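As structure tokens, here come the structures.
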Structure I
């Protein structure tokens, strides 16, 4: 009877403990659901608003309204998105100090709200839902509009929560600026990168900016409406008037991104020095793109090559990979990046003038090939050098115009209506010695390359602090290259070291148990 009572008490205590644990878990969930507390334990704090966003909201001097048009009855896989959007918007309201108003609306609730959403440019989406054990197609909304006075910016579809903070903060900055920001892409047939190769870049940039083509053949100075100018892959000589147009844009202090090869690589891996007079312009600004190619035997990306009907992949030293240590830790545009792949890139010699800064450089093991460019992926080129070669630089100091006098249009030599700029106190020029970086193939292939370009364009056009938001989420964790000695230690450490640890543990445990038994026998 005593044994039965003891078992009953033990069983009762067990179930009481289980019930108590369930009650505690339930109470904790209720408290955290009602309270505004959130704990973000991710390394980059990707589910918390950044310092940049907090400062942007703190600096607001008027009311901004954020309207989230989200359908109430969403499919199961989108319910968490809806809740996460609510949580992030609640943080914006908290840090807005009364200047941020949040409205969460269900457009499916009334025709008026649905018409309002469409008028703002938020498209209806088609969802597959299950009702009464049947698949049905329903229409809904997942868009956000940011309103500031009569200025409106929209996020048509919230597809990725990790990008939402960037999209929201960028939208707030743009409505405060109050004008459409325009990125121009310079074009000239047979001299600059073909427009079709830039379609992917144009598509990506159009998500945040208006993108326009700037045709050099018009002989006109670049319009004042262009906020940033991209000069892609110059491979020939410009006329003096065309160089003057580029020079005058730089002298205006607006943003410029140049992506220019020191060595041209054509079909069949045929390489030749790039002879363009745009290098004379850059030299006058304190930057020299060398006529060499960087080869890195240690840190290199995988490249695909075709031989007959076969395609093979090899680590290709002429596609050096820049890791986090190779980025300037003092520049917010790049200091959070993990990698960057630069195909057939050349070195840059940058003067020590004030405002000049190296943004990205190759590893200490990289070398240079200055002539007889043998790009065979299965060969070993004759290379030399001490590494750490600059491949992307920023020129932000005082510059003088390359021209001593105005250069008129070639047809009329007319300059009377143009105001020549002789210098700029603070230039905003970023130079990359690789034009392949901005072509569609490499933007698609390497996600970090895209982040790098977006950061650069944001810094030149809108606000460089936005890069800190976009770079929060780590897209790649490159493995640090080990030398032969370190690899051998790791290899044999796993083969021999781990079994030895098990044996040592077993011996220690055996000795300890024998000692315990002897002590027990003595006490007995």
Structure II
């Protein structure tokens, strides 16, 4: 949680998922999500509700916008610890929690305000609780499984049912144990998940007739089967992301995933290691097939993979465990090359650096922690102190990622915060704020005023279709609106302003600049 309050909200995701709850908090309408005052049905409401609750308790801020992500990230680590302790022993339980809090992908998810870490922690935890319940024959855990599944559905939607369903079918096919999963005692608790999810879906559908078609068809089936959101990546994308996402332990992956189980076929017993391995494979394969790919999508695989890697780290040969930690200094050297080779840095990062001194300082700290931590863990592992080596590697990776997040502040173009705060300071009671030719999702959060969008639609396309009066279609209509009486502010790109300047009147002035954007004012 150390950097939650010292980083600006990054565009587009953090601005979006901080602003929707803010509008719930301000309006009091916790049923219909809105972004910039426009209906926004891309995701279910769990993250919005949790963040709006934090705003209610502590007020809107960057750390309250991110606190839900941090807390569910910790929940995932606790679930990994409990499950591994229940399945194996205390040492593997502690190692599992350490592996997860040291996984770069989990660290990033827990430090950014998105919906992905919520479904990752809840659904990954559900898989772990299921494995414990069936291997240890503890039916009392069934309600907890369905509680987590229901909350995961409210966090991200249908994948909360699809991923468990495919995994159960695959496990049954591999072990020929289908009958074990048709227990009425287990399935009757599915009503708990229904009770958790149905009320919001019913009420939001009654208030917004367009919701069901958009949410289930456009945001699930169209997103999965087409590149409608322009997020298509190669098939191997998530294999690379998954390996990098557990960096200190990536060398242990091949033997950690166990896809054959003689014991499960020979006896009626449940094989938790096989089930968790299949879960990881299903998550990676499912999103690899999808035409929409973002790195955090595979977070539901990480709590189970942490247990598998922890088991492997406690049983692998010393040189195998030690060698895995050498990936850390290799990454540290790669960071050094990027920092001190400007041509390569510009080619890879493709971002304008607004504060080179900060980037080099925090980048050097990141590099140093990775190199020292990696070699230290390597030496400790060779001496046979496995748990200590895992702890050193995980905590070093956690510290280095936090330093890396501090380094990200050097890329000023990632956030609209400076112009948003300037707009807030310049605003009056009757001010109209415009966002011209683009949607800066965090602008309303920092300006504390919903902008009128000009020309851009993006994820607000549905909202503009059902509420067209809340949108300005083109620059000509905007110029006419701009010239009407009253105080006005607008955020747009430099080149957009230069093109529109002759249409905006002689009293329009630039009062703020940040990156490629300007803030302009008409008194």
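Read-outs: derived from the displayed coordinates by stated rules, not from any lab. Given the structure is predicted, the values throughout are model-derived calculations rather than measurements. Cβ atoms are built from the backbone, for glycine too; each structure is taken alone.
Before moving on, here are some points about what is shown:
- At a computed -18500 (helix-only ellipticity at 222 nm (-39500 (n - 2.57) for each DSSP H run of 4 or more, over all residues; to 500)), which of I, II: II
- Sorting I, II by distance in nm of label points 7 Å out along Cα→Cβ at positions 165 and 245 from high to low puts I first, with the largest value.
- Largest in relative contact order in percent (Cα under 8 Å, 6 or more apart) among the labelled structures I, II is structure II.
- If Cα extents along the principal axes in Å is computed and equals 82, 56, 41, the structure in I, II: II
- At a computed 55 (percent of Cα pairs over 12 Å apart, for residues 421-460 alone), which of I, II: II
- At a computed 28, 19, 15 (semi-axes √(5λ) of the Cα gyration tensor in Å, for residues 189-308 alone), which of I, II: I
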